[in-house]
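Only the coordinates and a few stated rules stand behind these numbers; no lab work does. Note that the coordinates shown come from a computational prediction; the quantities given were computed from them, not determined experimentally. Cβ atoms are built from the backbone, for glycine too; each structure is taken alone.
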Structure 1
Amino acid sequence: MSSRLSARVQERDARAIAHHYDVSNDFYALFLDPLMVYTCAYYRDPKGPLEQAQADKLDLVCRKLALEPGETMLDVGCGWGSLSIWAAQHHGVRAHGVTLSRAQADYANARIQALGLSDRCRVDYGDARQLPADTRYDKIAAVGVIEHVGRSHYPAFFGLIHTLLNPGGLYLNHGITHSFHWKPTSQTEFLYRYVFPNGDIAGLTETLVEIERARFEILDVECLRAHYARTCRQWVEGLQANAEEARRLVGERVYRTWLLYLTCSAVAFETSSLGLYQVLLQKHGDQTRGDAPQTRERLYVPGLDATPR
């Protein structure tokens, strides 16, 4: 990717992210959980509350990455900093989040300071593609980012992640996919025009091919589609319950747009038109840090040691 094209792409992405995420922190707080997680939750209890499911999702990501105290972690497209904060607070890593939303970065850093985590956690307003060339991390997560990258930019994106990882480093890619026989609809046009201006969703197999081309080894693939269907339903319920305040904050048009978008998303996940996968990867051929864990018990048995064996 040329520097000129890269600059245009980064400017486009910044505008798109601001369009979606800088609506109002207070608006999102009306339907998100207290940790302000705006990605698929993980329901250990199928009928459990959103708050617990989002906390469980954050910890699931950390356990899949086998985070250890003192390690460095990059949280690409970190949102309001929830994963970075959780990883620093509960797993003792030095977490660095980057987001293209200034409102999110300001919110995250205020929360980091209030929690006394400034010595090991920070969130920057910026683009991971602009990190210094010699920057390296032990672990990297991109949760809900791939949908904004654009399929034509997958090689550059996964190549960047590969470069940013230390030898043997783990990367978790969490993102929405479309079904194999998916075709654009009026719903797609609505979402890309009014909600996600730079949205571009690929199939799982298409994504995995680009991942392998970037010289990653695929360690684990997990489908969380049903989890996202419930997450979106709970977001809809939260937004409807706070409709009056939402209208006051962002106006009737934005309120109705987001209500329709969340409802359509819930239906799409329920009917398998959309999917959600977490893919755990290791920098291919780099084994100087030891093998990745061989079983999934550490992910699903509370209290089990997550250290790679």
Structure 2
Amino acid sequence: MHGGRSMAEFLQLLVNGLAVGCIYGLVALGFVLIYKAGEVVNFAQGEMMMLGAFVAFTFIVQFGLNYWIGLALAVVVMAAFGGLLDIVVVRRIIGQPQFSTVMLTIGLGVMMRSGASMVWGPETRGLPSPFDKTVLQIDGVVLSAVYLAILVTTALLCVFLLGFFRFTRVGLAMQAASQNQLAAYCMGIPVKRVLSSVWALSAGVATIAGVMLAPISLIDPNTGAIGLKAFAAAVIGGFGSIPGAVVGGILIGLIELFSGVYLPEGFKDTAAYIVLLAVLVVRPQGLFGAVGRKKV
């Protein structure tokens, strides 16, 4: 290995990069879901993840509820918040220039950060997990149960979402609305309700990502900044592809960790965006993106 790095260290970075990349992928899924349904790029997706983690922190740590009950309640609360956000705010500017929706979601993200700071304070918080104390060691590679739980959760969510969109009436309605909202409306699909459901689903997925992230990097009001890396992951994977979002997130997670060890100082924070630019130049639609017009 370069610089005398051991195979064990390489494998350790690989495992950690996969886990961190899965978090990026889960947040990127939120971008993809909302964009697929309403062609809105939600730049507050990272803040929704942060807010979901804090809501879970309230239920699990401050209220002392069981971890799984607290997680389920946090997902329900954030799903309701996401749906209401669409009904009360986002729906009002549908049909306006794309720039308006971008600025709106950026503003919502700022408000969420400020609100979290006022409610929970600016301090960094820890969220205990039932997997914290379980560690496996194989040939010098430390496998934390937290990281394994992130990998399994991401895989299960991907399978669930793919099945949801392919085999359920609500999922099929969401796909129809994403293809052509007017045609879907004429076919009797309640487009507005479907869009609100997508925002609710996206907020729920973001909450799971925030709870998964909390044990490995803690949470504070600025945690939502990883939304930018998740956005890059969604673009790399192909904006609109569920598997692409996860693959893009994993690529960024791996690139980030390996560049921090094997490349000169300073590359860690920029390597992911260099790869993003390279992908846009070579394949503008992303790795899994489709080229062509929408079908009606």
Structure 3
Amino acid sequence: MSNDVEAVKQLVAKHTTLKKEISKVIIGQEKVINQILLSVFAGGHALLIGVPGLAKTLMVNTISTALGLNFKRIQFTPDLMPSDILGSEILDENRKFKFIKGPIFSNIVLADEINRTPPKTQAALLEAMQEKSVTVAGVNYPLSKPYFVLATQNPIEQEGTYPLPEAQLDRFMFAIHLDYPTFEEEVAVVKSTTGSITKSINPLFTASEIEGYQQLIKRVPVADNVVEYAVGLVSKTRPNTTSAGELVKKYIDWGAGPRASQSLIIAAKAHAILNGKFSPDIANVQAVAIGILRHRILRNYKAEAEKISIESIIESLF
């Protein structure tokens, strides 16, 4: 137990240094970076939703470098096939089949514009996310550990896209919204990116260290009342339950499933640890709730017509 206490203190210190390192390249977007790092240490995947030009690729690349992890970017297009991301078998010079690994074999995979590719290729990626392995021609290939998928979606252009079904969205621990920078942040971005000075990022972790911290977070004890609060919160999102409030009954078609409850607890554990606490409380659950629930709740046409946001409905449940 004393080793765990020391490990928590070490992680808090390294997490603070990590954020300073990332801020050398990424200006602003602190909430987004916090949620990506939460997702990494909790061992989940994240969906980044934002318009083009908000430095999503640079952000993920910077974070993966600072974490000391391998990084691959896959640009999803309508003609992308499952073999393009998983890899394929080829005949070598000895006329034997040899498996050439695709870009999915990396610690951090940025799936750029995941909704631009057909369901067959989306399914191949989502299976890899869930199983942490790939099967090609009957042979199972384990993926690198730790393994994270950070997928991006453009909320504006919907022509020629294949929106992710709810069951597949549920595989992402967090849905993270990126907003435009403030005026001051944009001025700082322009100044730092139009000059000749480039800043280098120092790796602060190793892959095995991150795996160790993930196991540490899993060992964190949680009081029964916190688990019951998380499950109760998820239950309140379901319009056909007795605990559902008026807003949910009026504006929600479908609520979150049990995976949301699991994600709330593991993310609350990570949030507590990264903030120097040894066990999560209800405030930690509330701190991660919006990112975990927003993509798991389906609004009805009435909510869209009246411009009632998912975030305001989730906040009403607190």
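Data overview
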quantity: Rg and Dmax of the Cα atoms in Å derived as 19.2, 65 - corresponding label from 1, 2, 3; calculated: 2
quantity: Computed 23.1 for mean count of other Cβ atoms within 10 Å over residues 105-112 - originating structure among 1, 2, 3; calculated: 3
